[in-house]
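Alright, structures below, take your time with them.
Derivation of every value follows stated rules applied to the coordinates shown; laboratory data play no part. The model shown is predicted, which means the values in this text are computed figures rather than measured ones. Cβ atoms are built from the backbone, for glycine too; each structure is taken alone.
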Structure P
């Protein structure tokens with residue numbers, strides 16, 4: 001199992017590393033670049049915007065190439081290999097749909113209504129057809145099993161939130177990719193430790209592709225991931241998040257049995273979720289559309305303090321890792337307390353940040 005995951009990581013990583021220079025060259029020749037000029041843009045030169053092509057290609061190629069035969073899957077404990085294969089086909093189909101939506105948006109633009117229609121389609125494929133959804137809060141808020149209709153609605157909403165949250169933090173060189181690496185690697189460790197090879201393989205393939213991408217995206221960025229990358233990243237993280245929350249308790253080892261699964265997922269995605277919630281709240285309070293672009297994100301605040309792109313990324317990487325570690329220190333027996341502690345730590349960090357920003 002470990003050999004398969006190692007091969008998947010290096011396959012995705014090397015594919016991106018080898019092919020990305022050619023992609024950058026083609027993008028510049030065809031003028032598939034983001035030009036400076038808009039006051040919201042933080043770069044002062046033309047930068048290709050289609051790096052998501054290689055994130056998509058590297059992840060999908062490694063995942064499909066090394067996807068295990070059923071003999072190598074975790075058997076027993078109500079684990080159904082046919083269910084994993086069914087999820088595989090829907091996941092790959094959804095990745096293709098979102099990739100082409102993002103690529104079109106990167107090149108010629110796509111209207112918000114069309115984006116919404118495509119997201120609705122992908123959400124239905126993943127939540128309804130693939131049955132990748134939240135069915136229980138596992139004791140959080142004293143709630144366990146959810147009604148089927150509420151499970152569907154909540155899962156569709158969660159998909160929209162996660163995908164858009166990842167898209168919105170893609171504003172600093174290396175930020176979205178680095179947060180994606182931390183999240184996907186955490187998911188990979190979870191699923192590897194709990195013995196789920198297909199999901200661990202998906203997570204580690206994404207990790208390898210993102211690290212390869214970061215070589216070209218860390219400041220000064222030679223290429224941006226664009227929507228073709230952020231949509232794929234958000235969708236895969238949504239799938240991994242749902243599968244972690246729904247992971248059967250009977251297959252957890254002693255260490256992970258003491259972690260609240262919903263709280264852990266919130267911690268893994270704490271930065272993009274909290275930043276999106278804060279920005280949307282501020283915009284609505286000011287009578288603006290929550291989707292109106294501005295420079296009020298956390299990374300903008302850090303830049304205003306004088307930090308450069310690399311420093312902003314490292315601060316937010318450390319912040320994310322710290323929240324995840326904090327979650328593992330919380331007892332599963334008190335998920336509500338774990339939730340309050342994690343959310344409080346997140347919010348106190350944000351309040352401290354804005355307090356220092358005003359100094």
Structure Q
């Protein structure tokens with residue numbers, strides 16, 4: 001392999017794929033990045049066998065070839081090089097990659113590219129197209145609600161289901177549920193139900209920066225994988241096998257109290273209350289007080305023995321019964337962080353039943369949050 005590439009392109013490509021490098025592995029090649037010439041471009045790939053990321057960058061190729069080199073070494077080296085052309089030359093006999101840029105000349109010992117796990121090639125004709133901006137927003141509004149508990153792998157995933165023209169994403173950690181729907185431009189003949197690790201979707205959301213692009217979702221038959229294809233990047237993820245909980249069963253059908261409040265105001269109040277609540281068990285109380293003449297108010301309070309107490313009052317339009325209900329303040333803040341509308345509605349029935357949060361004027365996003373016990 002003989003190729004030349006700009007330092008900027010190489011550094012950017014490496015920053016994308018290196019997030020899939022295995023942190024701890026008994027297979028040394030999984031700690032490496034694959035560099036391969038590919039139809040006039042340089043292909044960079046990394047995988048930990050659960051998540052794989054491939055990126056193509058422009059380059060001048062005078063000799064075809066491929067090699068894998070330690071990710072940390074190549075990433076750290078390229079980041080320190082000047083903004084200039086980087087010449088890459090492979091010595092196939094010693095499996096050493098020479099990296100030359102400006103006055104810098106480095107040899108990196110690699111592992112034969114044949115030892116690198118094969119990256120699947122998707123059939124784009126059988127894919128599902130969705131706009132990057134829509135997909136990124138769906139990921140941001142759902143993936144955070146997935147569990148980080150490795151003992152419950154199903155809950156570490158996000159359910160993606162497609163039925164005709166509608167795509168739905170849902171995630172739950174057992175204490176909250178996030179559900180987001182969107183319409184597809186091309187209807188899908190066969191229904192789709194897959195569980196994708198939340199981490200893979202979060203990485204995809206981070207990588208997909210061009211809002212004008214389209215993401216193609218490909219599910220190769222009998223492979224237990226999903227491939228997300230962008231113009232210059234592909235993300236491959238193993239699917240999680242199992243049955244996702246029936247999240248729709250806990251979505252409340254009605255409400256006794258409906259509170260409409262400015263999203264920015266309640267988010268600010270939650271951030272303030274969290275300063276006190278985080279020293280205890282994150283519990284905050286919401287006292288929902290309907291107004292007799294004018295608007296009502298939400299009184300948000302937090303109290304811990306170690307830190308002190310906090311009381312914040314926010315104006316709100318409240319219809320129905322007065323109520324005191326407690327929530328995990330972090331859960332409340334995290335969902336308010338991803339609600340884009342100026343106002344949010346909180347629908348509640350009792351202090352021991354789930355609350356439902358929804359952007360006012362937007363039926364595509366619903367978040368259910370379990371209450372905390374008030375002693």
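Structures P, Q were compared on distance in nm of label points 7 Å out along Cα→Cβ at positions 158 and 190, and the highest value belongs to Q. Computing mean count of other Cβ atoms within 10 Å over residues 46-53 gives 20.6 for which of P, Q? It must be structure Q, since only it matches. When FRET efficiency 1/(1 + (r/R0)^6) of positions 230 and 294 (r between Cβ atoms, R0 = 35 Å, to 0.05) is calculated for each of structures P, Q, structure P gives the greatest result. So if we calculate relative contact order in percent (Cα under 8 Å, 6 or more apart) for every structure here (P, Q), which label has the highest result? Looking at the calculated values, the largest one is P.
Source structure of the calculated read-out (log10 I(q)/I(0) by the Debye sum over Cα atoms at q = 0.07, 0.12, 0.13, 0.14 Å⁻¹, -0.42, -0.94, -1.03, -1.11) within P, Q: Q.
Source structure of the calculated read-out (distance in nm of label points 7 Å out along Cα→Cβ at positions 22 and 54, 1.9) within P, Q: Q. Have a look at P, Q and say which one yields -22500 for helix-only ellipticity at 222 nm (-39500 (n - 2.57) for each DSSP H run of 4 or more, over all residues; to 500), as calculated. Computed on structure P.
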